[in-house]
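K.L.:
Once you scroll down, you'll see the structures, which are given as structure tokens.
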Structure P
């Protein structure tokens, strides 16, 4: 498995500096935003920076507003082929998106829309040899934020993937969401490595699971999640892709970028010590 970072837990640094610092602190991959790459540093500069620092991009955000109105979806979908072509230049293997666990729309109609729209996205990505990773979201406060419950477990997400019915669609597993849905270790034994496209790690505060908020995560090894056990399960399955830290927080970091990279490196050292 490759150790990776998202900017969640690091702060608002530009892409070039983020790549350079990630390599300096021993990480092998970063997750970025395709729109930021294309609109700010540019594909060529990012490619040079990746090559110089011996690092790869593990995944990028889908960048398509598929949850709301048809006009916004059509606008963003028209840009996706350009994003995918640029991703090919950077050898990016996957785009990611998350599924909110409740909705104000009628669930059956909403499910049909989700399947149709995500299939359209996956077709474009698949034509460029790129995978689409779907992330279920576990915290109870989001399951009850809107009128109707929707997809919030790994099994429901796998059913969605089956309904989309394209070979390049799989799971984004986040240990926080596995923890907040009380996913038992026995469930891992039924997964296949090819079902997992991308992975996030982080940690949780020591409080009742039904009180955990999505944006109060901790760095790996600083809370109560058995992150090492999570990684051990992935290793046993044969997953050999990127594992990226994602620490969502309500507060902006109040320390230096270097201190946050060091904190992340320390957390990964604890989490990846699962073989001992």
Structure Q
């Protein structure tokens, strides 16, 4: 079975490198990730653009829109990108740069970092971003749920706040990253209610195979299983790792258990092709 990783990072930001070192990932590099993907059957991936102007500064109010991918090494043709948005850097110059990036072959969508930046998804600052998404028929990805930085503000990343955007912009497709974890039941309701809202299940656990095994023996996944059963729209869910927060193969194996087998083809591959037309043009 072919797999698409719909949410990962290839960035120099300090927190990712520290996490990779802590978890003893094989190799935090483009080459190291490609090896993990080859071993796991991953044929394409979407990197969420994020940059910082100095080490440890993300969420960085000085970062220019669009935030790109900057890990050292040549990006393979199977890697796509969702350039990141800094809502405090959306002047004419930055919007023109964003539009230019959307015209590139490997730009798959747009990434908005709710919670990291103190703006709700329906804030008027994002209006020009939604207009560009509509014009280029590309999806918008939202960070939702817990923030990796303790400087984030959770009220801005609650998944229920996406309902207003989904209703106001019916002609745009949206992806809720992390299903709003730990508020996954709210996230499931927003996906269930809105035809144009999808969700990835990336980043729900940070660690190694041992961390996954330990949590499977507790009630850690109960809230997720409840939410998935409530949502009952597996065709609107996508696989993603949030690499380098977790190794690729163990995370795939986890969701082969959690997602009913009859939905594996959609979850691991087909829905990503549907939601991201730039990828479909290459792989379909």
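K.L.:
If you work out percent of Cα pairs over 23 Å apart, for residues 42-169 alone for P, Q, which one comes out largest? Kindly include the intermediate steps, with their values, before the conclusion.
P.N.:
On the way: P: 37; Q: 29.
Between P, Q, the highest calculated value is found for P.
K.L.:
When distance in nm of label points 7 Å out along Cα→Cβ at positions 58 and 162 is calculated, the result is 2.9; to which of the structures P, Q does this value belong?
P.N.:
Values: P: 2.9; Q: 1.9.
Matching structure: P.
K.L.:
A value of -10000 was derived for helix-only ellipticity at 222 nm (-39500 (n - 2.57) for each DSSP H run of 4 or more, over all residues; to 500); which structure in P, Q was it taken from? Before the final figure, lay out the partial values.
P.N.:
On the way: P: -12000; Q: -10000.
This value belongs to structure Q.
K.L.:
Suppose you compute distance in nm of label points 7 Å out along Cα→Cβ at positions 130 and 266 for every structure in P, Q: which one lands on 2.7?
P.N.:
Details: P: 3.7; Q: 2.7.
Clearly, the read-out refers to Q.
Taken together, the values in this text are just the output of simple stated rules run on the coordinates, not laboratory data. Quick caveat, the model's predicted, so the values are computed rather than measured. Cβ atoms are built from the backbone, for glycine too; each structure is taken alone.
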